[in-house]
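Trainee: Take a look at the structures listed below.
Coordinate-derived values only; no laboratory data. Small disclaimer: the values here were computed from a predicted structure and weren't measured. Cβ atoms are built from the backbone, for glycine too; each structure is taken alone.
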Structure 1
Amino acid sequence: MSNPAASELPIVVLDAIAPTESRCHLNRRGSAVWDVESDGSRYAVKLGYPIEATDEWSAQPWTALAPAREGHILFKLGLKGVLYGEWEQGTWNIQPWREGPDLHDLWKPVRKEGSKVEPHLDVALSCAQALADLHRRGWAHGDVQPAHFIVGLDTTYLIDLALAHGQWVPDGYDFAYRGCLVHYEAPEISRAILETGEAVPTFESDVYGLGASLLMSATGWRAVEYPDDAPRSVQRQAVADGKRRHVSAPGKLGPLVDAMLSHSPSDRPTIDEVISALS
């Protein structure tokens with residue numbers, strides 16, 4: 001559900017960035033993203049707003065805080081050009097725009113029926129390196145999925161850090177971690193959320209998420225078996241129970257991804273071991 005108020009850039013953002021061109025890239029489920037040019041540079045502007053309750057979804061007030069939380073994390077990581085603050089319905093951030101296809105789009109030829117194209121290991125390596133860089137800085141991403149790896153000409157960017165954990169976040173912008181897109185959620189995360197409603201993302205759960213992302217991007221199949229229209233709780237129970245599909249990534253990537261998707265966190269390779277295997 002989109003928010004009409006987020007279909008225009010707030011005055012506070014206009015004052016901060018003074019755009020020469022802008023277009024709304026998306027506006028749905030608590031977040032709007034704008035593609036903005038200013039002073040010859042290109043930026044992503046994110047607006048967060050609360051999700052109201054419906055017959056299918058409970059209210060989600062945390063989405064209003066997500067842009068400022070991400071802005072704080074990006075600032076702590078030393079990313080230049082980052083600003084964040086508050087607007088009348090939530091928070092916002094400004095960050096550099098990342099140009100390029102995401103992992104899932106890039107590997108579309110690999111998924112084509114009858115294709116003999118194997119996934120490029122250098123792309124998988126670049127994704128692992130981007131995740132490893134975040135881990136070395138003390139953060140677990142918490143929302144690893146194919147759409148969050150933007151494969152540029154020279155660099156692969158890991159975006160959408162609003163759910164990252166590992167270091168201090170201001171209380172006014174912080175919120176409990178309640179999981180991510182279940183297709184890429186590690187069993188221990190799903191289990192904790194089913195039992196307590198909350199979890200804490202880890203480096204090990206990120207490795208699982210990367211493995212699930214590589215599998216989905218290379219094959220079109222998610223790692224765990226459950227009905228497409230299953231409720232979120234049923235999906236999580238299948239993940240927690242380890243109901244793996246009988247599908248592997250093609251070529252040399254297969255055994256590594258299978259290891260990354262191990263049910264027990266201690267059985268998964270570290271991100272440095274993933275990099276070593278891909279190198």
Structure 2
Amino acid sequence: MASPATEFVQVNGGRLACSVRGTGPVVLYAHGLFCSRAVDRQRGLVDFSPVAEAGCRLVAYDARGHGESGCGRHSGAFGWPALADDLLALADHFSPGEPVSAIGLSMGTGTALHAALKRPERFRKLVLTAPPTAWDTRAAQVQVYRKLAAVAASGKVALLEKALAMAPVPPIFANIPRPSPLAAVALQTLPLVLAGAAASDLPAPAALRGIRQPTLVLGWDTDPAHPVSTSATLAGLLPGAELRVARDIAEIATWGEQAAAYLGGG
């Protein structure tokens with residue numbers, strides 16, 4: 001299937017690159033850290049295009065500082081609450097009169113949750129995939145981001161790649177090539193993006209109990225950066241949420257169809 005044309009949308013002082021596929025109620029897709037529309041296509045881990053074939057208008061976009069999208073000049077521009085403001089601006093642009101649904105992956109899940117709490121009336125349904133480590137389990141990941149930010153700030157690409165190569169690979173991804181952050185984020189922007197991730201967390205559990213939208217939580221196994229414990233906690237906190245956990249790559253590959261069936265028509 002050919003890739004849709006890129007559309008640039010001005011939001012919150014930046015320019016976000018978007019691709020639109022299908023017709024119907026709008027579904028916004030927010031990718032993970034170090035990813036982009038191009039990286040997602042190249043990696044081929046999850047394909048959400050079936051959502052556009054299920055009576056929805058799927059809007060995939062490159063997050064601030066990723067892919068073809070512009071960026072801010074301080075780490076706060078890359079924190080999940082700020083990224084949530086970008087998602088909300090896209091919701092207002094593509095669907096000013098009707099609520100949207102949102103699909104988030106890792107960082108995108110954090111983005112979607114912060115957005116849903118800021119303006120709950122803008123959302124119909126949520127699909128939260130690969131929820132990242134959060135709350136009490138997040139400290140170790142924060143330290144990883146801070147160390148990588150310091151290496152990236154040195155400007156030494158070889159040193160950065162060596163540091164990334166030393167990171168353990170989750171068993172579920174043992175046979176999947178790991179993309180370099182530089183495939184989606186420019187070296188000069190990477191320290192800010194990492195600092196933003198280090199300063200971010202999912203919303204507080206007490207706040208999450210107030211999210212009333214129907215929600216599908218899709219987690220994957222054996223990854224400390226995206227532990228099943230976060231997915232299970234989210235599903236327990238969000239009223240009426242449904243949890244499914246993928247145990248291998250083949251199951252992750254079905255997430256597009258699962259999201260399409262869940263959102264079907266919005």
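Trainee: Computing mean projected area of the Cα convex hull in nm² gives 12.5 for which of 1, 2?
Mentor: Details: 1: 15.0; 2: 12.5.
Working through the options, I get structure 2.
Trainee: Given structures 1, 2, which gives the highest value for mean count of other Cβ atoms within 10 Å over residues 159-166?
Mentor: Between 1, 2, the highest calculated value is found for 1.
Trainee: As an exercise: relative contact order in percent (Cα under 8 Å, 6 or more apart), calculated from one structure in 1, 2, equals 14. Which structure is it?
Mentor: Working: 1: 14; 2: 24.
Only one of 1, 2 returns 14 for relative contact order in percent (Cα under 8 Å, 6 or more apart), namely 1.
Trainee: On Cα Rg over 2.2 N^0.38 Å, for residues 79-134 alone, which of the structures labelled 1, 2 is highest? Intermediate results must be reported in sequence, preceding the final value.
Mentor: Values: 1: 1.70; 2: 1.03.
Once Cα Rg over 2.2 N^0.38 Å, for residues 79-134 alone is tallied for 1, 2, the winner is 1.
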